[in-house]
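Novice: Right after this note come the structures.
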Structure I
Amino acid sequence: MKIIFLIVVSLIFLFFFIRFIEKKSLYYPLKEIEATPRDIGLDYEDLFITTRDDVLVSGWYIPSQSPRGTFIFSHGNGGNISHRLEKIRMFHDLHVNVLIFDYRGYGMSKGSPSEEGLYLDVEAVYDYLVNEKKVPPQKIIGYGESLGGAVIIDLAGKHKLGGIILEGSFTSIQDMAKKYFPFVPSFIYKTSFNAMEKIGRVKSPTLHFHSTTDEIVPYDLGRKLFDSAPGPKEFVDLQGGHNDSFLVSRDLFMEKIDGFISRR
């Protein structure tokens with residue numbers, strides 16, 4: 001009986017330890033805002049948007065003088081919006097308005113990150129654009145970077161968008177975990193971010209970017225997600241690492257986004 005008791009206690013401890021490691025491995029928020037769009041010569045508005053569950057989410061709205069559309073920029077799992085200035089500049093050069101926001105717990109946003117919380121954050125940003133900025137839904141393009149791809153796919157499955165762009169995105173947390181922790185049963189993970197299950201609900205055209213040498217999100221998961229998208233869709237191979245492929249393949253990256261915007 002003592003051995004059985006020790007086994008049960010050990011399994012319970014292991015379960016909660018994995019849950020603790022899961023959250024620590026998934027979210028890497030930084031609070032300090034290191035720079036703003038003004039530091040790269042762009043005017044912007046500081047935004048604080050309240051979500052449906054009363055969390056205050058911080059963001060920047062960077063307007064274009066001749067906008068061809070409006071991007072909702074949903075970033076990856078690390079840092080905060082101040083670490084995306086180079087990409088903001090690239091999007092601005094393509095003549096789109098950009099609303100980039102920090103998930104709860106990131107940057108100046110309140111609260112603590114969670115899967116459901118991130119979905120509520122992006123939905124609040126979408127509602128702000130439609131209701132406050134009066135942007136027609138068909139003129140909104142969701143841009144999801146890595147983890148942000150799952151966030152944008154969730155939004156696009158519930159609301160009308162002009163299109164979505166995914167960069168280095170994956171199918172689900174369970175599929176990612178199999179690559180890194182194949183010995184851990186999938187049911188243990190609390191978080192899902194199951195983009196694979198939701199991509200079929202997306203009615204918008206999709207543009208998928210993935211580096212063939214991505215060292216963090218396996219290339220085959222990006223292709224698998226693309227194959228499940230209903231279309232119209234396009235997949236573009238990039239070169240470089242997970243976090244710098246948009247720079248390594250800058251010309252191709254800009255060309256494909258430019259064309260995608262033009263077709264909206």
Structure II
Amino acid sequence: MRHAFITAGTKGLGLQVTEALLVNGYSVTVTFRSDEEAVKKLQQRWNQYKQHLQFVQADVTKQEEINRAVDVAFNRFNRIDLLINNAGPYVFERKKLVDYENDEWHNMIEGNLTAVYQLLKKVVPIMRKQHFGRVITYGFQGANSAPGWIYRSAYAAAKVGLVSLMKTVSIEEAEYGITANMVCPGNILGEMKEATIEEARLNLDSETPIGRSGTGEDIARAILFLCEENADMVTGTVLEVTGGVDVIHRYR
């Protein structure tokens with residue numbers, strides 16, 4: 001049985017991904033930062049998968065916690081086939097670069113870029129021994145071309161850096177059967193992060209060209225494809241799952 005390690009997989013965009021992995025036959029280790037109530041609810045909801053599921057509390061901005069979480073995952077399931085970097089902080093307040101506080105800047109870089117580096121350092125050696133691995137990172141619409149994104153400077157800088165990191169890893173680790181790709185969600189807000197496609201189709205969304213909001217299920221479907229055994233020809237790729245929405249320019 002393939003084993004997936006997903007960060008922040010108990011809520012938001014990670015929730016549907018975790019569930020999709022379980023339903024499709026993966027064992028899953030899920031990290032969470034602090035919401036123990038959410039974990040208890042999910043343990044009940046996914047009780048039928050309890051033999052293939054574990055939750056580990058960890059802050060991905062702290063190297064020692066990352067290392068411990070990976071060790072816990074490997075010690076139980078003896079392998080890590082999928083690394084899904086779902087966690088990533090975001091500053092919702094619209095502010096220009098010079099208005100950022102130092103801790104806000106560092107939190108964006110540490111949570112969105114450095115955390116992935118630390119996880120790769122820990123997990124890639126395991127994947128090399130297995131001669132199989134799938135690494136998934138998250139970006140934003142347009143990240144592949146390194147655009148400017150007004151009011152989102154720190155987040156955008158971290159994610160654009162992550163594009164290059166992901167592409168480099170995809171080349172460096174290809175000989176070991178490891179792929180690395182990035183999924184870029186569109187404008188998925190609020191409850192739609194945990195919603196299904198069927199639920200989204202019940203409500204029109206005039207801001208998205210296809211007519212409905214994106215959902216967590218859309219992201220999960222993309223990730224499942226990229227993690228397939230026979231998806232090994234798809235690596236170093238930035239896949240946009242946006243429904244045609246222009247995330248960047250809608251703020252101008």
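Read-outs: derived from the displayed coordinates by stated rules, not from any lab. Note that the structure is predicted; figures quoted are calculated from it, not measured. Cβ atoms are built from the backbone, for glycine too; each structure is taken alone.
Novice: Given structures I, II, which gives the highest value for mean count of other Cβ atoms within 10 Å over residues 134-141?
Specialist: The maximum falls on structure II.
Novice: Additional query: When Rg/Rh (Cα atoms, Kirkwood Rh) is calculated, the result is 1.00; to which of the structures I, II does this value belong? Kindly include the intermediate steps, with their values, before the conclusion.
Specialist: Details: I: 1.00; II: 0.95.
Answer by label: I.
Novice: Also, quick follow-up: Computing mean count of other Cβ atoms within 10 Å over residues 94-101 gives 23.0 for which of I, II?
Specialist: Answer for the origin of the read-out: I.
Novice: Taking distance in nm of label points 7 Å out along Cα→Cβ at positions 126 and 238 from the coordinates of each of I, II, which one would give 2.9?
Specialist: Structure II accounts for this read-out.
Novice: Given that P(r) over Cα pairs in 5 Å bins from 0, in percent, for residues 38-149 alone, derived from a single structure, equals 2, 10, 16, 19, 18, 14, 11, 7, 4, 1, 0, which label among I, II identifies that structure?
Specialist: Considering all the candidates, the number was obtained from II.
Novice: Given a value of 15 for relative contact order in percent (Cα under 8 Å, 6 or more apart), point me to the structure among I, II it was derived from.
Specialist: Going through each structure in turn, the value belongs to I.
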